[in-house]
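Student: Below you'll find the structures, each written out as structure tokens.
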Structure I
């Protein structure tokens, strides 16, 4: 699911919060809860009915490691600045 979402929605590549929310919402929709209250959602979460945010973000990192084309703009920006940082720190 993570790979499919990162492929389809490029905004999710740079936002773990949006990715987690999207996955949880998708699962709520699949459970057919059109009017799920926050209280019920948190009860379900406490029972382990949704993957943890840590699991989702760990999966995102692995998917992006194996599929560089799914990395976000922030990754590209960090990589572009890497050489200047190395130079500033005195690395070759």
Structure II
């Protein structure tokens, strides 16, 4: 999924939120669209929980399904694809 398919304000909010999460864990600078967030160890399981809460509250997502695969949150591009696919 091309992150450019999200409207610019949504992409800016998402990038800012991820950059802030990374900064609190000592990783400075905005992540690239395909940079690994979890597999690389930049974010951990606590950050995954924080990210899920953020996506649900700020982006109207519902990630409560028992079948949800956390690996779908491993990059900015993958998260953008989830947001773009959310029901209207």
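Student: For which of I, II does semi-axes √(5λ) of the Cα gyration tensor in Å, calculated from the coordinates, equal 35, 14, 10?
Tutor: Computing semi-axes √(5λ) of the Cα gyration tensor in Å on every structure in I, II gives 35, 14, 10 only for I.
Student: From I, II, which structure was helix-only ellipticity at 222 nm (-39500 (n - 2.57) for each DSSP H run of 4 or more, over all residues; to 500) = -21000 calculated on?
Tutor: This figure was derived from I.
Student: Still on this model: For which of the structures I, II does the calculation of mean count of other Cβ atoms within 10 Å over residues 37-44 return 11.1?
Tutor: The read-out comes from structure I.
Any read-out appearing in this document is the output of simple, stated calculations on the displayed coordinates, not a laboratory observation. No experiment lies behind these values; they were computed from the predicted model shown. Cβ atoms are built from the backbone, for glycine too; each structure is taken alone.
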